[in-house]
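Structures are listed in the sections that come next.
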Structure 1
């Protein structure tokens, strides 16, 4: 299933990580980093563009992930987005991996949508707002109308409540995911095999979902495939 291109836009991060076993590491991260890795593992073409930079601190525990934003990334402004459009030629889906609410202003999202590709927005930035310090989740007033798919994890979805979007994805790591289209919810079960290091699993899921949709899969089919592939990647890493 090679050939279909997916573009990934978002800030690069330097992550200070503490894993469940107490190990502490510092390494690069962000949606372009993890999404590209997942797409290349599938032999897919990918356009990855870092739109800004930030630092974050993550602590993975049995109860979930705690995160602090240490610095805010530069937003991708509309004029900068227009300059990127030639790089998106041939990409039928674009994954927007924002870390905070200000990473992709509404005018920028409109510029990208007008160029033709379907947009999948990682909604984590919207529920976090634009602030440094410990991540606090809050409701989303509404999803940008140009967005075809919105991805949230279970905690983010609980914080924001119902969101009107053509394709809503709610991920639960190794416990599966849900996809909601036209008020019809498809529950995709997971294996339950815990990820020792889940950093980037959501980014990988979003990218693989976009890849499957670009290749003609329905939303439910794409979610099932992306879930299976993320589990394969993260339980064998």
Structure 2
């Protein structure tokens, strides 16, 4: 009943770096940094944050502000929501209202941490015994695909992918704002193990590059505990708790 990490995941955790995914400059549109009294925003009057590639959950960095404190405050800050003309953040994060200078730059990045590696991922539940490693091809029958609110999921797309919340005390848990659920498929059976996959295409074959986490399923004492491991077609199954914990130490 071991939680098993794939070689691809371990390599990413050891050496992965964040990737810049979007860049906008002050010369592209009239951009305003706004203190709202709630969740602060960065707005524009033309163009689109979405078209430029900004996505909720990305980390941004702002440079070239007239107020130096805004450059400092708006570094390594996660985007809460994205609309065409508005980036919204969680709470009061902007130091001073201002228009971004033409030479100012806003860029977004993602990747490098476990939370980002599995962003918009999917969790598969299989029958049978857990494979020897997470690199090994999946075995058994896939009887449930866990997504956000049982929605349709496509590799490479954001829709209905699973998200993790903020880390705390060495743990990372499912996003509290999501419902992790799926509908029974494949003729049903007894759930025996799961595989958490990232947003990349993963057909379940042998791989030493794809990030995966495998674990056991049971009614108690397993990596993922369910009230019943009996899966039937068309029934909905919900995962209320899913937490990954980094060990405090290895060995004695």
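Every number in this text was worked out from the coordinates using simple rules, so none of it is lab data. Not measured: the values here are computed from a predicted model. Cβ atoms are built from the backbone, for glycine too; each structure is taken alone.
Source structure of the calculated read-out (distance in nm of label points 7 Å out along Cα→Cβ at positions 30 and 214, 1.9) within 1, 2: 1. Source structure of the calculated read-out (Cα extents along the principal axes in Å, 60, 46, 31) within 1, 2: 2. Given 5.0 as the derived value for distance in nm of label points 7 Å out along Cα→Cβ at positions 62 and 110, which of the supplied structures 1, 2 does it correspond to? Answer for the origin of the read-out: 1. Structures 1, 2 were shown, and helix-only ellipticity at 222 nm (-39500 (n - 2.57) for each DSSP H run of 4 or more, over all residues; to 500) at -8500 was computed from 1.
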